[in-house]
Each structure stands twice: as C-alpha cells, then as structure tokens.
Structure 1
Amino acid sequence: MTTSTSDVSKAIAKIRAEARALGFDVCRFADVTQPWPAGARLAEYVDAGRHGEMGWMAETADRRAHPRAMWPGARSAIVLGTNYGPDHDPLAVLGEPTKGAISVYAQGDDYHQLIKGRLKTLAQKLQSKLGGQVKVFVDTAPLLEKPLAERAGLGWQGKHTNLVSRGFGSWLFLGSVLTNLELPADDPEPESCGTCRACLDVCPTDAFPAPFQLDARRCISYLTIELEGPIPRDFREKLGNRIYGCDDCLAVCPWNKFAAAAHRHRDFVPRADLAAPALAELLALDDVGFRQKLR
C-alpha cells in the first residue's frame with residue numbers, strides 16, 4: 001500500500017509528536033522488507049544450545065527469522081523506546097549482603113502492560129492518518145526487537161548483545177508497530193563500542209564467550225528468571241545477592257554517562273519494597289507471596 005509523499009511526511013511528523021506525548025522518548029522508522037541477518041545469528045545461537053531451557057526460542061525460530069516470516073504483509077516498522085534509566089547506581093546494592101538485588105526493569109510495574117496500551121493508541125493514530133493495517137509488539141511475540149531497533153537507528157547491539165543508545169545508554173524499553181504501509185526509513189545507528197570491554201569483563205559468570213555473543217546458560221538473568229530447575233552449584237556463589245535478573249553489564253557501559261540522569265516516567269519508578277528488599281523478609285515468603293510481590 002502506498003500514499004503520497006507529502007501526506008506521509010506530514011503523518012510521520014505527527015506520529016513522532018504523538019509518540020512523545022504518549023511518553024515514548026524516541027520514535028524511529030525501519031524498512032522490514034530487506035534481508036535480515038539477525039535470523040541467521042539466531043539459528044546459530046540455538047544450534048549451539050546457548051538458549052538453554054528456553055525451548056520457545058527453538059520452537060519459534062522460523063517465525064523469528066524475519067519480521068515478514070511472522071506477517072508477510074509487513075513493509076515498515078515504527079520502533080519506540082522508553083527511558084527507564086535509574087537515578088542511582090544499580091550495582092551499589094551488591095555491596096549489601098543482607099539485601100536482595102532485583103534488576104532495575106523489574107522494580108516498577110509491568111512495562112509490557114504499560115507500553116502496550118500506548119502502542120495501541122499510537123497505532124490507531126497511524127491508521128487514522130494513513131490507513132493500512134497494523135500489529136503491535138512489546139516483547140510478547142516472536143519478533144527480534146533489538147535488531148529491529150538497531151535497523152531503525154535507536155542504537156546498536158553492544159558487545160553484551162543488548163541495545164546501546166547514544167541518548168539513553170543501556171536503559172530503553174522497546175516496543176514496535178508493524179504496518180503494511182511503505183514508510184520512509186531512518187538511518188541505522190553504527191556500532192560504536194570501540195575497544196571497550198567493560199560489559200564483558202564485569203560479568204560474574206563469564207556469560208560472554210566472545211564479544212557480541214551471549215551464552216544464556218551462564219547468564220544470571222536466565223538463571224534467576226528463566227531456568228525452572230535449581231541453579232547449578234558452580235554459579236550459586238557468583239550470584240551473590242542477585243535474586244531476580246542482573247544489571248552488571250548494562251550498568252557499567254560508558255555510554256550511560258551521556259544518557260538522561262533519571263527516567264521521567266512515574267510508572268517506572270521503583271516500588272519501595274523492591275528497590276533493595278531484605279533477604280530475610282523474602283525468605284519468609286511462601287510461593288504465593290513471592291509471586292504476588294514480584295508480579
């Protein structure tokens with residue numbers, strides 16, 4: 001589906017403004033009809049077994065191979081980023097052995113639900129201005145969001161495989177709107193890690209076999225969230241007081257010093273009971289209480 005150049009240009013400007021009004025900090029556009037090298041990298045990752053027990057990665061690999069493998073009619077993507085940068089050093093809690101370290105992203109309300117509603121509103125705005133069909137994604141479908149964000153120019157996948165932004169460092173929630181409209185694409189962001197190894201060297205479990213490669217089986221986020229069975233003995237001491245996720249490789253990235261000092265979204269402000277909870281109190285919870293606390 002195509003529209004006139006003038007109509008598209010005006011609509012793009014309005015969509016960016018709408019995105020900002022909805023609380024998104026960055027809004028970029030990507031062409032999803034081109035070759036997708038990320039699919040081959042995912043296949044190699046799964047073949048090497050580095051996905052661990054996350055069987056859904058292997059089961060949906062074909063659909064993840066390319067955005068159009070999931071929706072053949074897709075032609076463009078609007079990729080949105082929401083800053084959730086902490087206003088403190090997230091690694092400071094690691095020096096308090098009686099406290100539990102919870103990843104920054106999980107200390108507030110569920111970002112999936114918060115962002116999805118805003119994405120739907122933005123998608124409706126796009127349809128009202130240009131027509132076409134739309135589909136909304138926020139880490140809930142087999143869409144490789146980090147490569148898509150890189151293609152749209154939100155940042156680049158750093159040596160820790162996470163997205164790094166010049167404006168927001170390592171702290172962006174991602175969301176996407178796919179459409180069958182042909183929209184002008186923004187330029188991608190070149191990889192700018194240089195010779196830095198901070199994220200690789202800080203990892204307590206050596207989860208990076210090489211720059212730009214991750215072995216989830218050694219990653220603390222995987223071990224404390226995705227792994228259903230007991231944590232292997234070799235990693236237990238290295239976990240320290242990290243009980244839900246890990247921010248080490250994100251927090252040490254030098255690009256964070258150029259990022260906004262703190263998030264401006266009230267929804268993502270850490271809950272007081274999750275910022276640095278007492279381990280003794282957490283140990284006293286039963287399964288229902290634990291799930292409720294970390295809902």
Structure 2
Amino acid sequence: MRIKHIISTRQFLDRRLVNDIFKIADGFEQAERKGKTPKLLRNKILACVFYEPSTRTRFSFESAMLKLGGGVIATENAAHFSSAIKGETLEDSIRIIAGYSDIIVLRHKEAGAAARAAAVSPVPVINAGDGAGEHPTQALLDLYTIRKEIGRTDNFTIAMTGDLRYGRTIHSLIYLLSLSKNVKVFLASPKELRLPAHYKIFLKEHDISFFETDRLENTMPYIDVLYMTRIQKERLSSPRLYKKVKDAFVLDVPLLDRVPKHAVIMHPLPRVNEITSAVDIDPRAAYFRQAKNGLYIRMAMLEMLLP
C-alpha cells in the first residue's frame with residue numbers, strides 16, 4: 001500500500017501493512033545492535049516543524065533520519081521562531097519548507113492542522129500530534145510495544161487512564177485496536193475527561209468491548225496492559241478543573257501491588273505525577289522501553305515514505 005502522508009491512524013487499518021511496518025522496525029533494531037544501520041536516506045532532508053514542545057517525538061524522528069544517513073533541519077518552537085509570529089499561515093509555511101526538504105514532521109496545537117498541511121505540501125507530511133486530534137506514529141509504536149512486551153496483539157485487556165478527552169495518543173490507539181482480535185478496553189478517567197462519543201461509537205462499530213469507570217483500581221485485576229496518561233493542563237480551560245482532576249489517577253507502589261504480575265505498564269510520556277518514580281524499577285514498567293521503540297517505528301515510517 002502506497003502512503004504519501006501520515007495524518008491519521010485510520011490509514012493503517014490493514015493488519016498486513018502494520019505487520020510489515022513492525023518487521024521493518026525489528027530489522028532496524030537488529031541492525032543498530034550490530035552497528036550496521038543501512039544509510040537508506042542519504043542526501044534526504046527531514047524538516048521538523050514543531051509549534052508545540054516535544055522531546056521524544058522530535059528527537060526520535062531526528063535520530064531516525066540521521067541514523068538512516070539523512071540530514072535534519074528543525075524549529076522546536078515554530079509559533080515564536082518562524083514567520084508564524086509575523087502572521088504567516090500554516091499553509092504558506094509548509095509550501096516554503098517543502099522547498100527545502102524531502103519530508104516534513106509537523107506538530108501543531110490545532111486538530112486538523114496536519115491534514116491542512118498535507119493538502120498543500122508536495123512532499124510527505126507526518127502528523128506528530130495535532131492538538132487534541134491524533135498522533136498516529138505514537139499509536140503504531142504503542143501497539144509495537146504491546147507486541148514486544150506481552151508477545152501478542154490479540155487477546156488482551158487494556159486499561160486506558162487519565163485524560164481521555166484530549167489525549168491524542170489514546171485517540172489514535174483506539175483506532176489501531178480495531179486490528180486486534182478479542183480486545184477489551186477499560187476507560188478510566190475523571191468524568192470531566194471521558195472519551196469523546198465518536199471514539200466510543202468506533203469501538204461499538206468494531207465490536208470492541210469497553211467499560212467506563214472513574215476508579216483506576218477497579219480495572220486492575222483484569223488487565224494485561226495499563227496505559228497511563230497525564231492530565232493535560234495546557235488543554236484545560238479552567239485552573240480549578242485541573243486542580244480537581246490532576247491527582248485523580250496516580251500509580252504508586254501500593255497500587256502497583258494490584259497490577260497483575262504478567263501485565264505491562266505503558267505511558268506515552270512526559271509524566272507529571274501520575275506514575276511515581278518508585279515504580280520505575282519494576283520490570284513491568286515499560287514506558288522507557290516504549291519510548292525507545294519510537295526510534296525504530298519512525299525509522300520504518302521514514303523509509304516507507306522516502307523509498
């Protein structure tokens with residue numbers, strides 16, 4: 001399947017395509033361990049255009065491009081350190097940047113921004129997060145991590161916790177779960193931050209069982225994957241609401257004792273206080289391994305878009 005831009009996880013609702021991406025990522029990981037990463041993208045240039053802050057996504061894409069032999073140009077705060085501050089539209093910025101690069105990775109505060117960019121760009125655009133919309137490459141690395149950690153992408157129960165209303169990583173992963181067989185989902189969040197209705201409609205349409213709760217401990221005995229997310233202060237309009245919900249779900253050592261021994265704990269990061277540092281030493285804590293997996297998935301994405 002030929003894909004020009006990566007805008008939504010819905011582009012990957014083909015199990016064979018996802019399995020192929022995972023195989024390519026596996027190959028890059030093995031090659032890196034041997035010190036033999038192929039320089040497939042020599043003379044190609046990646047433009048990282050970030051209107052919102054990023055650590056993992058930006059650095060993993062840049063590292064992926066460099067490891068594959070390409071070059072990188074970047075702005076880490078495009079809202080202030082580009083012509084956007086002069087009033088230039090996103091569309092005009094993309095038209096210009098496309099003239100200097102072979103592929104663009106875009107993060108923007110507005111949902112739908114990546115689709116707008118792709119509509120005018122002559123080079124591939126990858127959505128690195130568009131507001132409360134989606135984050136498709138994160139979803140791919142999340143499912144890849146599940147496969148590596150529990151050994152399968154079918155027959156598992158996942159608890160998604162925290163900010164489900166604005167959490168774009170959750171939104172993208174929900175679409176990808178439709179590829180898996182016999183998946184059950186717990187949606188644990190404060191009532192004010194419940195999953196938007198259209199994602200629940202998607203789950204129903206794909207016969208994925210889901211249960212909503214506002215108590216994290218209610219999900220513990222049944223899960224194979226615990227997917228934690230932070231409460232996103234920057235997306236909430238009311239400081240009072242943030243103060244009310246920010247400590248709604250905190251995974252500490254006493255609560256960790258209720259997580260099944262075979263389960264895996266994931267988080268797209270950054271975390272604030274929703275996972276205490278004492279949890280980090282537990283072998284079930286996979287979030288740093290998860291972040292590293294992003295390198296190999298994004299290497300696969302770049303290779304797929306720049307043959």
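Bear in mind that the values in this text are calculations on the coordinates, not laboratory data. The shown structure was predicted, so the numbers you read here are calculated from the model rather than taken from an experiment. Cβ atoms are built from the backbone, for glycine too; each structure is taken alone.
For this structure, a couple of remarks:
- Label whose coordinates, when helix-only ellipticity at 222 nm (-39500 (n - 2.57) for each DSSP H run of 4 or more, over all residues; to 500) is calculated, return -9000 (choices 1, 2): 1
- Highest-scoring label, criterion being FRET efficiency 1/(1 + (r/R0)^6) of positions 229 and 253 (r between Cβ atoms, R0 = 25 Å, to 0.05), among 1, 2: 2
- Structures 1, 2 were compared on FRET efficiency 1/(1 + (r/R0)^6) of positions 149 and 285 (r between Cβ atoms, R0 = 25 Å, to 0.05), and the highest value belongs to 2.
- Source structure of the calculated read-out (mean count of other Cβ atoms within 10 Å over residues 109-116, 18.5) within 1, 2: 2.
- Here the criterion is relative contact order in percent (Cα under 8 Å, 6 or more apart), and among 1, 2 the highest value is seen for 1.
- Each of structures 1, 2 was scored by mean count of other Cβ atoms within 10 Å over residues 141-148; the highest score is held by 2.
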